[in-house]
Structure P
Amino acid sequence: MKIGRWGEEAWHTTWVDNAIISISGCHSYPEYEQSCWRLMVRTATLDEYRGRAPGNIKYMKNDFNWGCILPYQVEHARSLGAKRLIFTTNSDSAGDANSVRTNRAIARTFEARGMARLLERDATVFYTKQNIWEILNV
């Protein structure tokens, strides 16, 4: 998970029956831009809970990270002065099948509905080809 690696960071979890079922981190990202925070870092959800969060699938609210944790990360980063909020996805040209699927889902949901916009395609972020998305409205 690389907890403690990012400097100014926070980790958010979803719990069910005294067990963590979903986790995601966020951290300040001045290497990209001053007052920038990178959200939705190292997201993970146990298989049996994927797609089971209460919420509209059209907005990816049925995902514990995107639907439940992301709003708290936005609030946290903004409370610390974040002016730009971004997240990254592995691009179609790199990454495992799950990451590529997430990238496509973001384009079809968040971008199509004005919730995020693509800032950079195939940028190198921590030695990995990723797409950089700006959060506009969650």
Structure Q
Amino acid sequence: MYQSLLPLIGWAVTLAVCVLAWWKGGPAERTGALLIIGAAVAVWLSHNLLPPTIAGTALLVIDAAMAMGFLILAIRYASLWLGGAMLFQAAQFSLHAYYLVMERPYDRLYSIINNIDTAGVLVCILTGTMVAWRRTTVRPA
């Protein structure tokens, strides 16, 4: 089992934000939520099914795919929250590339930066969802 409740809390927050985005967001927020859930599941699978020698490369590929997904969404919908999510994902990609190229073991600094980046992406999609939700509930004057 888990040594800490933090991973479970992280999964719960991720699922809550993505469900809210799917329920109250527009097409960009829904697609962003699918990207986040897909990447979260892929990361979990890579950590649990792949040997450690391949898992680092798999994380890099997942981050690249997610960054490309946010780039495509940003070009399609031209939303400020998508630009923020794309920048956070670029930092995530850089983090994994640095640790992979330098052959550094994952340490506390990696965990802190990784969690801040993930939280940043979630805050961006939550912000986009709130803006889309408000746009649908406010009546024009």
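Each reported figure results from applying straightforward, stated rules to the coordinates on display, with no laboratory input. On a predicted model such as this, the values are computed, not experimentally measured, just so you know. Cβ atoms are built from the backbone, for glycine too; each structure is taken alone.
Here mean count of other Cβ atoms within 10 Å over residues 11-18 has been calculated and equals 16.1, so which of P, Q was it run on? Only structure Q yields this read-out.
Given a value of 1.5 for distance in nm of label points 7 Å out along Cα→Cβ at positions 3 and 99, calculated from one of P, Q, which structure does it belong to? Going label by label, the one that fits is Q.
Computed over structures P, Q, relative contact order in percent (Cα under 8 Å, 6 or more apart) reaches its largest value in Q. Here distance in nm of label points 7 Å out along Cα→Cβ at positions 91 and 107 was derived from just one of the structures P, Q, and that gives 1.2; the source is P. Please state which of the structures P, Q yields 8.1 when mean projected area of the Cα convex hull in nm² is computed from it. Of the options listed, only P reproduces it. Rank structures P, Q by distance in nm of label points 7 Å out along Cα→Cβ at positions 27 and 43 and report only the one at the top, that is, the highest. When distance in nm of label points 7 Å out along Cα→Cβ at positions 27 and 43 is calculated for P, Q, structure Q comes out on top.
Among candidates P, Q, the computation of helix-only ellipticity at 222 nm (-39500 (n - 2.57) for each DSSP H run of 4 or more, over all residues; to 500) that gave -4500 used structure P.
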